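Q: The structures come next, written out as structure tokens.
Derivation of every value follows stated rules applied to the coordinates shown; laboratory data play no part. None of these values were measured; they are calculated from a predicted model. Cβ atoms are built from the backbone, for glycine too; each structure is taken alone.
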Structure P
Amino acid sequence: MRLVAQFAGLVAATALFSGCTMTKDTVEPVTLTSAEAALPQPPVAARVDHEITQLGRTRNDPYNWLKDDNWQEVMRDPSQLKPEIRGYLEAENAYTKVRLEDPTTALRDELFNEMRGRIKEDDSSVPAVDGDWAYYTRFREGGEYMVYARRPAAQAFDTSAPETILLDGDALGEGQDYFAFNDIEVSPDHKYVAYATDIKGSEFYTIRVKNIETGELTSTVIDNAYGSFEWSRTGKALFWVHRDANSRPDAVYQRNLETGEDTLIYEEKDPGFFVGLETSESEDVIFVSAGGHTTSEVYWFPADELNPTLRLVAPRVIDEEYSVTHWDGAFYIVTNAGGAVDFKMVKAPMASTSREAWTDVIPHRPGTLLLGVSAQKDYLAIMERENALPRIVIRSRADGSSHSISFDEAAYSVGLEGGHNFDVPVLRFDYASPTTPDQVYDYDLNTREKVLRKTREVPSGHNPADYVAERIMAPSWDGALVPVTLLRHKDTRVDGTAPVLLYGYGSYGISMPADFRTGRLSLVDRGFIYAIVHMRGGMEKGYQWYLDGKLDKKTNTFKDYIAAGQYLVDKGYTQRGKLVAHGGSAGGLLVGAAVNMDPTLFAGVIAAVPFVDVLNTMSDESLPLTPPEWPEWGNPLTDEKAYDTILAYSPYDQVTKLDYPAMLITGGVTDPRVTYWEPAKWAAKLRHEAPEAGPYFLRINMDAGHGGASGRFEGLKEVATEYAFALGAVGKTDSLDLAKGK
């Protein structure tokens, strides 16, 4: 009861601070059983009238006060958070600690130790050869952050060869509550290394340059960086992306490393377009891109040109996307122009790149999604996806012939990696499946021979034969077949008794890979079936799969997810009320909408940094991601249909008195992607509208942003808390019994 007393003063203080009148229904009375009354009660947020009129529609948002007016500064410095907001968030954290974390201390420690035991602590990456050097990352035993190092190229795979440490993440991150690298790039002459770091979790990066020979930092310090940058071929300048006050990448600058001067190279005026920067694999060209979710525009300039003049590839056309690869003296462009829904590849001479000059190289093939292209001197590697499975297609420069690299498992992931000089005919790719640990291969493009360079070690042991991976197709509400990837222990019976963790995302065209994650095994070994739903809104079944899960078709995403869960019930994998929904960011929107639509399907909900206050966020032009995301969700400031569509599914707006399951809701104070007040407001409204349901646990990381805690082991502690909650939600642990009816 201490938390309630502690919070009483906060409620009154909030009303006084806001200058608003509190509504009469600040707290609804709840009748508690004697057992419940003996437990600490959750904080109750003040309800302060805040009317919003928009497109002739009026809504009240009584928890708007949780959004700090000075949120831009809070992103950079969390200590600036208003005391009354901080007090509420800390009270929520304290409640979650008492009710969720403390009772599961032993279980969480057990889960953490299991997951840590599956990590090779002194692991290292496969070296990538660049000129005379082989570059790689490694971790120390017990180290949280990576070490970036190199050894002579002639001894690339000799781990006993002497190394030079270029960057020591453990040393740089020491004493920081949060630490993360972004880009790390070595200068063309291999004498300097430039790197970007963030110590707040706000994704405002600082770029520094280090002299490799002396180990000393140069005078170069670039603040307010997005974190991506490229060296000029001369080594005399860095081209870097600026992040504006609203946390958007809006411009490219050239930093002259001799004079320290910044010169504006490109500035994007449309807040709906974000700026990017990339050097071609040939290292001859630097690309500057500007784009929204469905529209692209690309400029280029020679990599050795200082104070460059940008050349436009093709002007932006709304809802047309393209990406550019420099190869064989021309530009190869992957695009959906001309109605190529699943994309095609065209070619354009560098001297004439307008759409009129494009000629087809790979025509549009409906159902075969062309994902991207990577170039080496004599070959193109083309990533494709068909029927939810990826593949690599190799195209020869000499004769235009092509062949595929094939894989046999029912569900798997594959991706291209860097790792070799442009002139070397070797392709590096990684492969994994739900049962097969990550493998890194070098593929000889001339002989078609594969060399296995590395298989992820699982120190505590892993036998793929102990697990069963399946790919099933679940019929959705309209007959669409939704791919679902399943992982279970071979001893887990398919008789309806197993609980299921139902994971999903389903937005922005992002596809969820059927990959290997050691953490999942801690649930699977305890009898869970781990299910990944590849619903509409992703691109697992092509670009049309994405189009059918956005804007006014967004509810297909939620219906697909629910249909997949119900199909697992119908086929005897589990029972209603034994599924735990799990999603993060836009996946948090997914599980929030799904639990509003069918709350009794689920035993629990894990909503990590959930995007749940959709209508308010899409109506706030100052937020970092709002203008760029109107093509994804619609613009409720100007479009009545978009307003009504979003309102109808927005989890925060649709909370009502339902029999909600237990929920674990997380966020981060410095998160620029899903701001902390979204999960905080959602938890407050759930408690008010459905106080007898739940319980609801809110945990806000006061020192981190969208990705949660930094460091490879600190992050595992957060996963351990999520999994302890999942076990408690289905009654599989005595330390936390959240299962309904028990």
Structure Q
Amino acid sequence: MSRATLPTQQATPDALSAPPIATRDETRVIEQHGQKRLDPYAWLRADNWRDVMRDPSVLPPNIRAYLEAENAFTKAQLEDPTAILQADLFEEMKGRIKDDDSTVPQIDGPWAYYRRFREGGEYPVYARKPSVLAFEPGNEGEQLLLDAEAMGKGHDYFDLRTVSHSPDHQLLAYAFDDKGSEFYTIRIRDLETNEDLAEEIDGAYGDFVWGEDSRTLYWVERDENARPVAVRRRRIGVPGDDLVYAEPDPGFFVGVHKTSSRAFIVITANDHTTSESHVFPADAAEPEPRLIAARETGVEYSLVHFDDRFWISTNRDNALDFKIVSAPVDAPAAKNWKDEIPHRPGVLILDLDATHEHFTRLERENGAERIVIRNRSDGAEHAIDFTSPAYSLALHASHEWRTFKLRFNYSAPDTPAQVYDYDMAARTRILRKQQEVPSGHNADDYVVERIDARAPDGETVPVTLLRHKSTPVDGKAPVLLYGYGAYGLNIPDDFRTARLSLVDRGFIYALAHIRGSTAKGYGWYLDGKLEKKTNTFTDFIAAAHLLISAGYTTRGNIVAMGGSAGGMLMGAVVNAEPELFAGIIAAVPFVDVLNTMSDDTLPLTPPEWPEWGNPIEDAEAYGRIADYSPYDQTGEKPYPPMLITGGLTDPRVTYWEPAKWAARLRHEAPHAGPYYLKINMDAGHGGMSGRFASLRETALDFAFALAAVGKAPGYQLKR
């Protein structure tokens, strides 16, 4: 029987009380490194998956029938019975979002650029007004540039990745994706006529920058495997695109940006642990990218242009948490690098920015972030510090080079976001915006704590907690424990209005800063990857045990949640200690790790090998991944209820990973669960688009979490 004709259970009214059972292909045996494994649900991977990402309608009928059967079961057993609760959650979350919200205008010469929402709008309007009116209330002098709300109508999914005006303010380029596949189309608009030019670029990654002549775009091209592999030049009015840079290694992804000085365009090529940059003048008539420093395995660097030199953050020379060097613009090779800010163990450099007189860095020490500003004239430095137990900072890029203003964002789990303009010379700040919560919010009603869990190897794992002050610490509160732990990405301790719907219902929201992130420095990341990957899982489990031993909750009263690589975390920890959790929310989970890392045609596989290992060539990596890959380690265990989600056009975690996992869970542990699979047939990795539509997915997640701990009014999960 061919995979193309494998039967599946169909969704019928009589079948909705029982989950669909996927047909098993017992002949699907894979052999690697002398080891054999059965992959009975491999037929769910469409042979034409590349085409499906661009056009979901070409999904093979038998696969579509199975996914729709899963969606119908989830709707009948979870969505419909909790519809009233979801509606309540949605209205609460929507009520915390300012309907006609807008960003703080960014000044660029004669104009101030911003985006705003109309009442009830899913997508923003992009606009500008004269700089002299930048901070005046109202929309006096406004010129509408792009109406994303109108553009998104009629599309089940719509995303604008980059919107950028030309240096002469006459044109606007924008990149959009209306399928969720992350193949973007770039168009260019004449701001005088408000009409799009005939120019159109298809198959773009979404990143692009303007040349300083305002007639040239440098954009990133995706190949047939959806990888960003090249930078091309589009000259307005000239047919075709010129190749500027092509990356020969499929394990390196390409990007492009412009320095804040507007003097240089930077082409980057990197995997997760190695990087390389080329530069050329932004006003070059014929760009000839010049190498900064040749790639060295394990060496990363990024640069800004400041004080007529390149200032570079790098981990070269064993600078684990990075140091800052400078190099001459005309001779930037590593042999000419001069140390400016030495490596300080435990102080991780996160981001760099520069203006004509000041150099800024964002750094983290002991989990706390700070902004440090350096004067060009004398090298003197001062820091902007904050005292909350947990908070998040972010630098905003400026359109202007000759400015003393630095814009940054501050928030904390109990404190709505604040946008400040900081005068780096006078050392004063102006609050430009305080995030409004229309339905009301009092930070004093909430308690934020930072506690440390003890991992099996003795390391301390930071855990951030948010609870309502009326929630007692008596061991009875349910907990939503969130984790990620990969690629060095740190989940920020920021303010999210949606969380309050759980916290106000007596939940404690906990964020585990596990290894694989950089919460405690770059070494924290290195200790959660490759042969040390299991530290990520044991850290998360240690956080759960601490919440129990410290009297916050009890065993079996924790709902664990993670997405993408965090979804893989969910699969690993529930395999390790299934009875620890009341429920699992695995969003677009990367759970078929061994098969995906063994398939070098998939978009992310080659760049991911430095993170997980290459099981194609490395028998040790094969065995290590096989030991924790959730799909391969699924067995007859007392699994808790699970909500598993995916996106049909997702190029990052392909739809068949969550689908195969759900199918195997039902086969291996049919009396556990239940398992609810929901595949968004009109979206990709990020789920539903639109600021309100996405809340409906969150409402389902939270309704499931409440049901898992017995707090969904009138509804009990069928176990």
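Q: Hey, mean count of other Cβ atoms within 10 Å over residues 424-431 derived from one of P, Q reads 12.1; which structure?
A: Comparing all candidates, it corresponds to Q.
Q: As an exercise: mean count of other Cβ atoms within 10 Å over residues 176-183, calculated from one structure in P, Q, equals 19.0. Which structure is it?
A: Numbers: P: 19.0; Q: 21.6.
Label of the originating structure: P.
Q: Output the label of whichever structure in P, Q has the greatest value of mean count of other Cβ atoms within 10 Å over residues 384-391.
A: Evaluating mean count of other Cβ atoms within 10 Å over residues 384-391 on every structure, the highest lands on P.
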